[in-house]
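What follows draws every value from the coordinates through simple rules; no lab data is involved. Note that the coordinates shown come from a computational prediction; the quantities given were computed from them, not determined experimentally. Cβ atoms are built from the backbone, for glycine too; each structure is taken alone.
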Structure I
């Protein structure tokens, strides 16, 4: 690795911050790790494939002058305010290293005498409470890993704006979303936004054994991406014209599939999910276009798809449930 580029956002607008993030990914030089720090004010950010009306109490958010944003990675909805610090690692896949990136976060928290541990694939916990959620994206041989550190977030806002299903809470063994998280400032009063920024930057430089060089915030260069993230088309708030609705929560995440049928053939498909694997969901979404609307055709087409082992297991779950739902007339029309 030749260099680590540090980028710090002066903006708290989610569309600017997400647009700049995409620009940084699209223009990442070879042999370069980009480390981006940013904050959003009063925003709910949903995963790329999520169905916003199902995940967010939109009218409450609008009434309180909040913003809805959609990121490029998968996963679930999160609430951001100025008690959050968001971070992004961007690098060519030759130097992208999720283990090291997660260790940056854990070591930073441990430097404040907090026993931070990685939980599952995308959470960091302290004594069983979540303090950081993470999501991931790979595109054109560039990896992106971003997430948030909960420092002094307004916990009441999570319950007010996030519409978390009872099934998901039961799977996490908690009664509410705010009961599952902890603020770092409550665990150690020395932790502030600025203090953790300084410690993060020090830890990145130490673990990668490379000095950081701060570059200017490229908001003008990222104008096209910023416009995209603010657009109604990207936010996709209108309901799809689906006439068959398939809704279910699996162990790996929720699935809401809207299929439009004409003359007994599928002509439209929109798949919403909080699953982390974006490309997998999008391939599933496109796989059913043009085939007859029969149980045999749907399941046969899905069985033709080939994935790595864990995703194949998830696909098999979807196929079996879809078959049962169609044959049992559980799909909403």
Structure II
């Protein structure tokens, strides 16, 4: 190989492996910042799944890996400050959950790799799915795409319903596309639809009161920073207002919600470890395609169904991944 060709190859290698080189300089220790919607204790199962995935790939917390978990505690407006703090603390990579978190991280850094562990609409954060470009890649949670199916499931359980509502934080950029999907699905099934726009925890009780006043028969609950942080309150309010509700992740059903249909977030968090590993070994985020979920789950809470006086069709119970009794 000629000298100038060798220099070109080495220059390309250096550009492609910044974290690998840095890890060697630090004695193998890499610092990863997590920009999360809720505290670690409330997100323990997902957080453990990420750590397990990293451990299986040789990245072990306390040995060659440090994780810096920052939570917005249910408040999207905190993400810019938290993202800046992570960048200032000299982390090597940032992991995000949700649209507001990744947008804040993108604003805080154009160079640090960002891995989305779950985002409702990837094209709000990257220019293309197959070749994201820039410093962001990761996993889609298929939130918007599954809203029509959630409306259909409510109709399957309660064939006589005539009016549904959607509980969404419309300040989140991913919520308007979700509302459009819900509206269209409801219209196709001959259902009236209503939007319950909630921006803070204080809005929740008023939203459920409005649903009862407007004779809403069933509810689709969006998943975002606000609803995750208030999942127990939402599940309790749904039962108290005798309002059958469907959610996007199993945590809501474990909190007492009726049913969920969506991707396995445990699987998404574990798969995020693969992205982190590839980037640490030299891959550029912009060259790694955004991937879709591969595992979906239907979880039904029969105890809540009984409280609401509902009989879940046997065909649905037979296809459920998990039934809470």
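On mean count of other Cβ atoms within 10 Å over residues 138-145, which of the structures labelled I, II is highest? Mind dumping the intermediate values first?
Details: I: 16.8; II: 23.2.
By mean count of other Cβ atoms within 10 Å over residues 138-145, the leading structure of I, II is II.
Can you say which of I, II returns -12500 when helix-only ellipticity at 222 nm (-39500 (n - 2.57) for each DSSP H run of 4 or more, over all residues; to 500) is computed?
Values: I: -10500; II: -12500.
It was calculated from structure II.
Quick one: Cα extents along the principal axes in Å, for residues 90-249 alone came out at 55, 42, 27 when computed from one of I, II, so which one is it?
I
When Cα Rg over 2.2 N^0.38 Å is calculated for each of the structures I, II, which structure yields the highest value?
Greatest value across I, II: structure II.
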